[in-house]
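What follows are several structures.
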Structure 1
Amino acid sequence: MASNILTIPNLLTFLRMALIPVFASLLFYGYSGWALFVFLVAGISDGIDGFVARRFNQESELGTILDPIADKLLMTTAFIVLSLPNVLPAVRVPPWVAVAVIGRDVLIIAVAIAIFITTDFRSFRPSWLGKLSTLVQVTAVALILVAAVFSHTFYLKTTYFIVTLLAVVSGVHYIFHVANLMREEEAKSKNKE
């Protein structure tokens, strides 16, 4: 049992989760350069844990649950803290961007829980648009922190718009994506009968 928990990918995920309060504290106290460094370490650990899990056959049920939770916690924390008025005011994320990002995740979780409770469907998988939205969010946070460190803010309005647009579109798309997954599973179970 312990060998399924203490895998390198899971340890990297635990590290990423442990870095979240460090990242938030650095942002809150205005250490944008260090916050960028910690965020990049967290992002790199996310890429490495997925690679190691697949390459060395260390995928685990715990990892499939913890990895997206760690990602969501990091993104939620980043967008909440960066939207606070007194934290890095030169690059402050407009609250509507944070609401769109967090609202998307709340919508996805609410749909998944409702389906989980009312049906026996368990095969939730991210959509390509959801993966793209997450990638854009990670890139956006890095770009916002780069803007804070180097005082280059000319691209931030476009960044905020793209993040919001993709959050909204991918959130709505996920409902249709899950409906398709459910139809596919239903068709497979009918074929087995």
Structure 2
Amino acid sequence: MHPDGDDRYPWLAEERALLADLLERGVPLLGVCLGAQLISEAAGARARRAWEPEIGWYSVELTGKASHDPLLGPLAPRFDALEWHSYEFRLPAGAIPLARSASCLQAYRVGEAAWGVQFHAEVVLEDFESWLDGCRNDRDLARLELEARELRADTRARIPDWNELGRGLCDRFLAVAAARRQGRMRLGIRRRPRRIR
């Protein structure tokens, strides 16, 4: 699914509204691919179809502003990222651009604790291979003239290091979230109770 698919997936509007509320309250967020596109939209930007899809491994370079970022800073100055997207997010007003590929913005931060990343740091080999197996008629894959067999072999060789990068990213995000929670607890701020409908 894509961020402009509200007609087929009406829950996307509810998701954007929830994300806007979480952004306003400063709740730590980490959006990946579609999640990053939706956070961007919730923050006032618009996602769009990318001029060129990225499927496979692409070089990602961190911006100068990323050097002190708690999530992406340790990845400086660049890394190869596993990608699978046909849409891209735009930078919301006031957000900090953190990483780019040759094609598009790859990461940003809104405020102190909300990140969007275009690359798939969460993907394990089984996920990626299921994507390959299920995409035989993918227009974007065909447009890129990728050979699935080569992409599969390349990913099998790279995925252990990639999963280590993903675990590090996740660990750093959880540390930020825990620190923010501890800070609120020290200040005596309590989370408002959530209504159950």
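A few comments on the model shown:
- Cα Rg over 2.2 N^0.38 Å from the coordinates reads 1.07; which among 1, 2: 2
- Source structure (of 1, 2) for relative contact order in percent (Cα under 8 Å, 6 or more apart), computed value 20: 2
- Parent structure of the calculated result 20, 19, 10, given that semi-axes √(5λ) of the Cα gyration tensor in Å, for residues 25-88 alone is the read-out and 1, 2 the choices: 2
- Which of 1, 2 yields -28000 [helix-only ellipticity at 222 nm (-39500 (n - 2.57) for each DSSP H run of 4 or more, over all residues; to 500), calculated]: 1
Values quoted throughout were computed directly from the atomic coordinates according to the rules given, and no laboratory measurement underlies them. Keep in mind that this is a model prediction, so the values were computed, not measured.
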